[in-house]
Each structure stands twice: as structure tokens, then as C-alpha cells.
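Chemist: Listed after this line are the structures, all set down as C-alpha cells.
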Structure 1
């Protein structure tokens with residue numbers, strides 16, 4: 001791991017332990033084992049470090065999505081892939097994505113930091129909402145709307161359909177964050193949820 005990556009890694013650890021506001025550039029430099037002026041050669045500010053962490057998280061997710069043969073952020077691209085998946089494949093994909101978000105170290109620490117900071121910093125609360133609420137709902141809502149238009153799902157309100165699908169998944173993720181021992185139980189519930197969603201909204205069996 002090079003110095004730039006170590007800075008991001010140690011900064012994220014500190015942010016998740018103390019909260020973003022309570023960490024200073026000097027703290028990050030100390031944790032990395034360098035002087036603050038040396039850190040500034042790589043990142044001009046704490047905000048720049050934070051933005052680099054966001055970019056790193058996005059890159060990790062897109063890499064994982066590509067490994068699962070989806071784009072992960074383009075509903076128009078992914079809708080055809082989902083429409084041609086059988087239910088077992090859909091369940092496997094759902095579990096793989098869930099486990100990625102649960103166990104990916106960057107995502108885990110970032111989620112912990114935002115959970116702490118959302119009550120203290122309006123900007124970080126906004127990022128939390130975009131990362132874990134608005135972004136996923138927009139992507140899935142667009143996909144469900146297109147699948148309904150194609151006759152693949154029953155023509156219900158895509159916004160409500162999306163809440164029905166995503167809210168339990170997000171709830172299970174937060175349960176596992178608090179209680180790691182619930183992971184296997186949550187995976188069983190997740191599978192039941194995906195299969196029941198298919199039945200309720202009329203997804204055709206491929």
C-alpha cells in the first residue's frame with residue numbers, strides 16, 4: 001500500500017472511530033507515520049482526503065458490479081440483464097451485493113462514520129442520504145419503471161415498488177452492522193424477501 005492509499009485508509013479508520021469533525025490532518029499524519037507537511041504533498045486538505053475516499057468507494061463498487069456482470073449505476077443498461085435473470089440468479093445477485101456492502105472494509109467504515117456524523121453535520125447527512133437512500137432508490141425506481149413498461153412487472157407505482165424492495169434490504173444491512181451474529185439469519189430473510197417480491201409484483205419466471 002503506497003502512502004496515498006495509507007492516508008486514505010488511516011483517515012477512514014479515524015473518521016469511523018471519532019467522527020469526521022473530531023479528526024485533524026495532524027491526527028491522520030501521525031497515524032500514517034509522516035509529518036503533516038508531507039501529507040499535504042498528497043492531499044491539500046481533510047476535505048480532499050474525504051473526497052478521495054468517496055472516489056475510492058465508488059471505484060470499489062463499480063469493480064464489484066462489473067464482476068457481477070452489471071453496471072450498478074445505469075438502470076437503462078442493467079434493466080435487460082435483470083429481465084433475463086431467473087429467480088435463483090436474482091437471489092444470488094442480491095446476496096452478493098448485500099455481502100459486498102456489509103463486508104467491504106471501506107463501505108463498512110464509511111457507513112459507520114456517516115451514521116455518527118449525520119446528526120452533527122448537514123453536509124454529511126446529505127451524503128448519507130445520497131449514498132444509502134436517494135441513490136439506490138433512484139436507480140431501482142428507474143429500473144422498475146422500465147420493467148413495468150416492458151410488461152415484465154405489473155404496472156404499479158414504481159416509487160412505492162422501490163420502497164417495498166429496498167427498505168427491508170437496507171434495514172437488514174443496519175441490523176447486521178449492529179449485530180454481526182445476525183448475518184446468516186438476515187441472508188435467509190433476504191432470500192425470502194426477493195422471492196416474495198417476485199411473486200407480488202408478477203415477475204415472470206425465466
Structure 2
């Protein structure tokens with residue numbers, strides 16, 4: 001995988017923690033940053049756009065992609081498959097764009113097994129009550145589905161310790177600043193800056 005010093009970021013969170021909104025704003029406000037659009041076998045929801053929110057595919061098509069080793073990571077969640085294609089990530093990194101993967105802890109573990117140069121971020125809600133209120137606020141799921149999602153969220157949140165950074169999404173703008181700060185701080189690492197500004201550094205340090 002060619003990166004041209006571009007960085008891969010993993011953002012994981014339980015459903016209802018506000019991950020998608022935080023990632024969307026971060027991409028809008030920072031240059032050279034994109035999100036890898038996942039493939040999924042679940043039904044397309046109202047207002048969701050093909051290729052923007054997900055690539056919606058059949059289970060057979062997804063399994064074919066698994067068999068042909070096209071996924072960087074994939075997992076089955078709530079009876080549906082979700083996966084990130086290798087080509088989408090590779091193309092962005094080759095173009096010099098930092099890439100955010102919005103994936104759960106299972107997918108994050110798969111990616112970390114394959115690549116060491118990955119920055120992982122976990123987002124938590126400020127309380128379980130807030131998490132449940134956010135899930136109910138979507139108005140998309142029955143009480144039974146919300147109970148199931150809450151139970152799954154608790155299992156997901158227990159994996160927070162696997163990440164490099166932990167953000168509590170209580171005040172949205174504060175959490176947004178923290179997420180952007182993680183991205184920016186890794187952009188100014190000495191190793192990345194030395195590669196990006198090799199010509200300048202040579203001119204400054206050599207007679």
C-alpha cells in the first residue's frame with residue numbers, strides 16, 4: 001500500500017455516540033482528508049445516498065468480494081455485513097489524502113493486524129442515558145431494536161482501551177476540536193514533515 005506519507009485514521013464508536021457527525025464536520029473543515037465509504041448488505045435508509053453514505057450491495061456480491069480478498073476489513077453487525085474495500089483506501093492514500101475509516105472495533109483490530117502505521121480513535125457518549133436518548137431521537141427504530149442496539153453499544157464501549165485516543169462526545173464542538181487536533185498533530189510529526197518539506201529542510205540546513 002503506497003501512502004506518500006498520508007495517514008490512515010480509524011474512528012470507532014458505539015451507535016449513538018455521534019461518530020458520523022464528528023467525522024463529517026472534520027472532513028469539511030480540514031483539507032486533504034477523506035472518509036472511506038464502506039460496503040454494506042443492509043437496506044438503504046431514507047435520505048441515504050449510494051456511494052456517499054455506503055455502497056449498498058447484495059450478500060452474494062459482498063461474499064464475492066470477500067472471496068476475492070477485496071476488503072481491508074469486514075464484519076457482520078446486526079445480521080448485516082459491513083466492509084472497507086482495499087482499493088478505495090489505497091487510491092486515496094496514493095493521492096496523498098489522509099483517510100478516515102469509520103469502523104467498529106472488530107474491523108479496527110483487522111486493520112491493525114495488517115498495518116502498523118494506523119492512528120485509532122474511540123468516541124464515547126457522556127452517559128448511557130445520553131446514548132439511549134440519541135438512539136431514540138433518530139426515530140428510525142422500535143423499542144426492541146433500541147434495546148438491542150444499547151446492549152451491543154455496551155459491548156462495543158468495552159473495547160475503548162484498544163484505541164490510541166479517547167474522545168468523550170458531550171459538547172459537540174469540543175469533541176470536534178479534539179478530533180481535528182488528533183489529525184493535525186499527526187500531520188506535523190517530524191517524520192511526515194521531513195518527507196513533505198525535504199527540499200526546504202535541505203536548503204535551510206546545508207550550505
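Any read-out appearing in this document is the output of simple, stated calculations on the displayed coordinates, not a laboratory observation. Predicted, not measured: the structure shown is a model, and the values here were computed from it. Cβ atoms are built from the backbone, for glycine too; each structure is taken alone.
Chemist: 21 is what came out when relative contact order in percent (Cα under 8 Å, 6 or more apart) was calculated for one structure; which of 1, 2 is it? Each step should come with its number before you reach the end.
Modeler: Values: 1: 21; 2: 31.
That value comes from structure 1.
Chemist: Still on this structure: Among the shown structures 1, 2, from which was the value -13500 of helix-only ellipticity at 222 nm (-39500 (n - 2.57) for each DSSP H run of 4 or more, over all residues; to 500) calculated?
Modeler: Only structure 2 yields this read-out.
Chemist: If you work out mean count of other Cβ atoms within 10 Å over residues 26-33 for 1, 2, which one comes out largest? If you can, show how the numbers build up before the last one.
Modeler: Values: 1: 16.1; 2: 13.5.
For this comparison of mean count of other Cβ atoms within 10 Å over residues 26-33, the top structure is 1.
Chemist: Can I ask one more? So if we calculate mean count of other Cβ atoms within 10 Å over residues 10-17 for every structure here (1, 2), which label has the highest result?
Modeler: Working: 1: 20.8; 2: 24.8.
Structure 2 gives the largest value of mean count of other Cβ atoms within 10 Å over residues 10-17 among 1, 2.
Chemist: Continuing with this model, one more query. Just checking, which of 1, 2 has the largest value of Rg/Rh (Cα atoms, Kirkwood Rh)? Walk me through the intermediate numbers first.
Modeler: Working: 1: 1.03; 2: 1.00.
Looking at the calculated values, the largest one is 1.
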